[in-house]
Structure I
Amino acid sequence: MGDAPDEKTKDDAARGARRATRARASADFEATSEEGSDGGVEAMMASVKRVFAKAWPTIELGGLFAGWYYFSIAFNVYQKALLKAAPIPLTVTFAELALGSAMCALAWVGGLKKAPEMKKTMVKPLLTLGAAHMLGNALTNVSLGKVAVSFTHTIKALEPVFSVGLSAVFLGSIPSLAMVASLLPIIGGVAIASATEVSFNLAGFVSAMGSNLAFQSRNVLSKFVMTGEDMKKLDYINLFSGITIASAALALPLALMFEIPKMNVAYIASSGVPLAVTAKNLLLASLCFQLYQQLSFMVLSKVTPVTHSVGNSLKRVVVIAASVIIFRNPVSATNIAGTAMAIAGVILYGQCKKTKSE
């Protein structure tokens, strides 16, 4: 009887030791599990980061192309509505270039983009390119005010024809036989589309052709004026910003010369569109114009000129299709066939140009 308390105490001590051992084992298991779990999560996160880093350039380029196309469509929609309410294309050109200049300045002042170091040697080249850029945009706006958006962009598919011609005359760049052959479906397609275009207007047609000449002249002129060391230091974004500011300065006297009698509220209000709506369309068109041009230059900085050219051709297809759907323009099967032929020719021209460059 006297040994019972000691045995009980021993039993209690043994049970306590077993519980402690189980507790330690459980704690060790949980710690090991947590370490394994943490290691697995870290490994998985590292794998995801590697995959994302590898895919990011493609994702970024896709985003730039999508933004370029989207804002191109939006610009044409707002611009057409604006020119219907305010048929003063030269004034609209100046207003949009001025707003674009203000956006560029804000980006510099706000630190979003480092401002370039401007020198006197850069003034003449920027004014030269700015003049061609301003005329190209002004004539495009004249055309958009006269004919359907889809027709303006069909005519602008002729840009490669002007590019080949001007390059041959001023740069001595002789095109290959394949490049010349690729121009035939472009010319034929535009001819078919023009002959069957419901909204055909001679002034609109000639203006779109003039814009082709102006924009391709700008590209040829850049070969001559972008030779100085100061100009070569400009990246694509700052170059476009400089051209925009120069264009705005040149657009004002042109607008005043031809449209000053119409620069009043009464004339714009006579269209029946509320002034607030017209002002909204002006702001949105200006914003979309600046964004799609900037995105275009950003794409160009990441791909070859030929790839950019093909992308621009596909963008034109998207803009034409979107404008037909949004504005419900009447189009015939022959008109569609002509437009498709012209765009196919542009894409073929891009491929021939790529082959020649290689």
Structure II
Amino acid sequence: MIESRRPDVHLGRGFWMATAIYAILSIAAIAYWSVTPLSQWLPAASNTATEIDRFTRFLLAAGSALFIFVAGYVIYFAFAFRRRPTDPPDAIGVQVHGSHRLEFAWTFGAAAFVVLLSVISVAIWYGVEFQSTPGLVVEAIGHQWYYTFRYPGINGEVTQEMHVPVDTPLTVNVTSADVIHSFWVPGLRIKADMVPGLINTMHFVATRVGRYPIICTEFCGTLHGQMNKQVFVVDSKADFQKWYRDWQIKNAHVSNALPAAPGGGASGIDLSKGVATAGKALFAQKCSACHAIAPFEHRIVGPGLLGVLHDPKHPNLVNGKPATPADVAQILLNGYDGSMGHMPNATQNGLSAQDIANLVAYLETLK
């Protein structure tokens, strides 16, 4: 009878010596990343930077240890089990498979690490995303290939630099006027995608006066590489007030509205020239992510809009006014922040006066 049994495998003294060396190197790497502040290479200029840096150091420590063991064993095994001149031509290495303990160890270890990573990530993300105090609200808008900024109390858009006061809670709403961009300020550890028709929001407090580059990390066209020239400026409160007053004066005669169309209407928009079919296509492109063509109670982000201009039972608009074409056009133009959420303005949504007229014409057909 032929006896079948698993061959004995002896890893040898060299394997355990290599393992000990890798363990010592891994412990040294973990200790280094545990105590080394990333701010020595990159300024930490916001209240979110500490938590994000702590998480980054955790990833660097774990990644370094993993790299040392994986790369080290690859090098060791390539040397220890190399083909020798005395080996016969048909020689094969020791075949080891079906080790349940080994399979359980690497499966359980990897799963435990992923769970730990997820718990830490969600905890930090929740703390960053759900800071309660809105403070100063600023809009950042991506264009090919530059950024513009809108501040409450300043007409029109601010160009060149984005200024904020130090030690002040900030809410930055980012969007795009054309294609997908990204808004990344490494020194503040903040980053968000700028998507046409979508508002992404960041909450943080800038804690260190200075100038920090704003970088687009989403390929946005031929001059994408040029979208790193503008800066995020953290001013002292006195310097910010001076800068703010200067821009109020500079933009005093700039209109916040879209160019007026002849014929009157809400904010000069001629609603009589709206084309419902064009509005329907525009609604699918710009509005359907947040609003359904369904009764008011059918919410996606905002309420359903079926019969918004005709159903007497439909609640008032988000600004408390009755649902009339002129009032709907006003909200589309200027946007609104209220208890029901944030309605982006025409600039954020990339809407022209004719677009607004088309959307209103389409909403009038929904009975």
Structure III
Amino acid sequence: MRTLVRATLSVAATGWLLTPLGAGAQAVPPAAATQQTPQTPSAPLPRVFLFATGGTISNRTSGGGRLTVEELIKSIPNLDRRAAVEGEQFSNVASGAVTMDQWLDLGRRVNERFKKDAGLSGVVVTSGTDTLEELAFFLHLTVRDPRPVVVVGSMRNPSTLGYEGAANLEDAVRVAADPAARGMGALVVLNDEIHSAREATKTDARLLNTFNSRNYGAVGTIFDRVYFFRKPLRRHTADSEFDVAAIKALPRVDVILTYQGAPGDLIKAAVDAGAKGVVSAGAGAGATSGTQGEGISYALEKGAFIVSTTRTGSGGTGTGGRGGTSRRIGGDDLQPVKARILLMLAIATTDVPAEVQRMFREY
């Protein structure tokens, strides 16, 4: 059951003042202080909504169960100076346990939250880091609003010395509340860095600075304020055509890795099992090996889409297809797991090869 909580922290003013230092220094009672120093109403804090889904950031291992959304909000330092935060416990599981149907539901929930709350500055979503980049890219493509969606997690759990979850949450709230984040799409925030959801990827199994944007670099950082260096140029969020309200289920799309002597029967098996598309994580600029070419031909004959990507971690395989009706498409510079997300959404929207080719050029 989802739980909605509201938590705003404020520092209560005492109203007491001191007269100038010296032998006669004494406390001035609140009534006198009020007469001498009229209070000027402060500007309202920006409002941010937190969807908690679980992951390491909430996974206590020393007892007490997982942190709830309310506990996560209470853990954010300096919140009284940052934002007024409300939250919802969407789920509380490891990131790999979140289903595709839950992805669709979360996309709808974020869209609904923005639609009914025009004064909301932004949204923060907590996630486990193992598949955080996938969830972030999905939201990058499906949240149709210019306000920021910031996806955040932690590498250490709350029971571990050096837990960085609270600091990452503070950074995420600061970014979501910052007007400069508007129009930046979904963002990944960890380790004082801001990455575009399209480019962010986890690069180390253990290190705190695991997320980077490959050769492109971070889009910003958080220090004394939020700094942005550049904007993503591909279509996303408010400019997206993907409507999760109209998608009942995401089609099956599998990722098949290329390695020396790789058999094509894995591709055939995926299609026979119901895959509507296959992403080939190829060697170099998308090359295959062994009998994978036969598997790809079989998949195309069965009407499946094939998207060629690279397993190298950076660089691209080109875009477009081999002719306007070809279902074999270049995945450009998308990581294989992100090409899978775009292909799922594309197939859920259209079955026209030329349109799917266009989507891989534009997103």
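If mean projected area of the Cα convex hull in nm² computes to 22.6, which of I, II, III did it come from? Walk me through the numbers on the way to the answer.
Numbers: I: 32.0; II: 30.5; III: 22.6.
Derived from the structure labelled III.
Upon calculation of helix-only ellipticity at 222 nm (-39500 (n - 2.57) for each DSSP H run of 4 or more, over all residues; to 500) from the atomic coordinates, which of the structures I, II, III produces -28500? For helix-only ellipticity at 222 nm (-39500 (n - 2.57) for each DSSP H run of 4 or more, over all residues; to 500), the value -28500 is produced by structure I.
Bear in mind that the values in this text are calculations on the coordinates, not laboratory data. The structure presented is a predicted model; accordingly, all values stated were derived computationally and were not measured.
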